[in-house]
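Just below sit the structures, each encoded as structure tokens.
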Structure 1
Amino acid sequence: MGGGSGGLAAAMVLARARRSIMVIDAGRQNNLRTSHSGGVFLHDGANPEELYPKARKQLEQYPSALIQEGKVVGIARSRAGFTVTLADGSSVETRKAVLAQGMEFEKSAVPGIDDLWGTKVIHCPFCDGYEARNESVLAVGTPDWLAHMQIILPNWIDDLGWAESATIRAVRDKGGQLSVEFEDGTTEHWDKVMTEVIFGPRDALAASLGCKTSAAGHLEVDDFGQTSVPGVFAAGDQTVPPQQVNLSVGSGHLAGMGVVFSLSHEDRGGKGA
């Protein structure tokens, strides 16, 4: 289980049901690179660096919850359920597992984009569009993505430009604005770049267990976060296509409920999941 919004939400549900829960947190939440959490319910604009410690502190008030710093490097079936192996060589036995490792951004083909992501390079209009409403923004991506953005981006931003990724040589921060250098030798200056982002699996844990994924690469789960593998649940960005905190929290809450249902049936002699 990860220590992002999905994992912590699932852990809260389980802790409140008086179930023993361990959150293993590697501290790799993607939005730690950003300065605000746009549109997050009750926390609009809050810095993610403040939200995660607050959530952890609330979770730690429950006696059955434990937060462990570390990175999971393996998970396998065992007699009790699953054996989870950490990078330091230690291991944990658990009846159920909730995978909430998030997704990884694939490296951009445009030099400079990755270094500026989360500050002057943004990718989600629902998260960052409002804050850029008075700025000049260049949208950069594939033709299909640009066509989609041309329809929705004007909801937030008036001063917009459009460019295919293949036409850009580099993006550089010049202190006040971004310098966008094109393959034809021209240069333009913009306040921000809104870029298309491709997400991929963060690690091979789900694959090692045989969890099914969709054509888009997301883990397939039922209405309560159950994957195709009995006893394995999932939450967060790897289960919901729009990578947003509110959706991640919701998926984590459902996964936590699913684990409670499953354990309760097993405890009473049922099949569980």
Structure 2
Amino acid sequence: MAIQIRERIRTEKKTAALAACEVSKAFRPSRVVPVGGMTVRAVDAVSLSVWRGEIYGLLGANGSGKSTLIRLFSTLLTPEAGTVSIFGLDIGRDELAVKRLINRVSVEASFFKKLSAMENLVYAGRLCGVPPEESRAKVTSILRRLGIEDARMKEPLDKLSRGMQQKVAIARAFLTTPMLLLLDEPTTGLDIRSKREVQTFVRDLRDEHDATILLTTHDLDEAARLADRIGILHQGRLVAEGTPAELAARHGGTLEDVFMTLTGRRIEEGDEAGGPAE
């Protein structure tokens, strides 16, 4: 079924890789609150579409709801209202088929820390049906492009820096060549050179493998470098959307000026939130 879905998608010219309509999600704070205490609306009636072959950047401060949206789109959370479809498949009714088309990278990726990067990724490949002999060559190629030397691929994960572990997490997501890749702040913790390597690889993945990419970030430069279109989130709401040029023309100034105009704060400040919006 997954192969048939992929072939149908690849032959369609204008396809919504992801379509969200009036999606909402709220959480009750974990701390003790008075009876009938408030809930925190992490995502509030968000509607957006990401087109096949597009890199779409979700830009927002910490606490704006970016990570909650990614978890909703990747079927890890269930929306309380609204609908989400991936290449026309409903994430609730067609969850298993959706999972075959997507992959996700988050800032808190989990690994077997005593195993090497190669061992972790070969194991991940086997779980996804990629034979070890095929995955080893693929893993080596991906990690080299991400700037990891062959000798470091054989070291235990707990001996690698946080930035290098994040690169391994990115490689794991790329291993299955997903149709839709959900990247939740993928370059957090990376130095400037590593960020550039990852950004170049993301762009190449889209161009060479017909991938669609949804990227969340609070890095204005990263959003401007990578995204074809940008959506700006503030306190769970999508407050603006467009190409970087369109946003600048509409609101004036740089992307940072646009963000300040729309949210009233710098992106580093973070939104005031009482729940797990991020």
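None of the figures in this text is laboratory data; all of them are computed from the coordinates on show. Only a predicted model underlies this, so the values are computations on that prediction, with no experimental measurement involved. Cβ atoms are built from the backbone, for glycine too; each structure is taken alone.
13.6 is what came out when mean count of other Cβ atoms within 10 Å over residues 39-46 was calculated for one structure; which of 1, 2 is it? Present the calculation step by step, with values, prior to reporting the outcome.
Working: 1: 13.6; 2: 20.2.
This figure was derived from 1.
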One of 1, 2 was used to compute relative contact order in percent (Cα under 8 Å, 6 or more apart), and the answer was 28. Which one was it?
2
For the read-out distance in nm of label points 7 Å out along Cα→Cβ at positions 47 and 151, a value of 3.8 was computed from one structure; give its label from 1, 2.
1
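One of 1, 2 was used to compute helix-only ellipticity at 222 nm (-39500 (n - 2.57) for each DSSP H run of 4 or more, over all residues; to 500), and the result was -11000. Which label is that? Write down the numbers at each step before the final one.
Numbers: 1: -7500; 2: -11000.
Label of the source structure: 2.
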For which of 1, 2 does distance in nm of label points 7 Å out along Cα→Cβ at positions 239 and 263, calculated from the coordinates, equal 0.8?
2
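Could you tell me which structure in 1, 2 was used to calculate log10 I(q)/I(0) by the Debye sum over Cα atoms at q = 0.10, 0.12, 0.15, 0.16 Å⁻¹ as -0.53, -0.77, -1.18, -1.31?
On the way: 1: -0.57, -0.77, -1.07, -1.17; 2: -0.53, -0.77, -1.18, -1.31.
Among 1, 2, the structure yielding -0.53, -0.77, -1.18, -1.31 for log10 I(q)/I(0) by the Debye sum over Cα atoms at q = 0.10, 0.12, 0.15, 0.16 Å⁻¹ is 2.
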For distance in nm of label points 7 Å out along Cα→Cβ at positions 183 and 231, structure among 1, 2 ranking highest is 1
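As an exercise: distance in nm of label points 7 Å out along Cα→Cβ at positions 95 and 199, calculated from one structure in 1, 2, equals 3.7. Which structure is it? Spell out each step's value before the answer.
Values: 1: 3.1; 2: 3.7.
Of the structures listed, the value fits 2.
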Thinking only about distance in nm of label points 7 Å out along Cα→Cβ at positions 71 and 119, which of 1, 2 has the largest value?
2
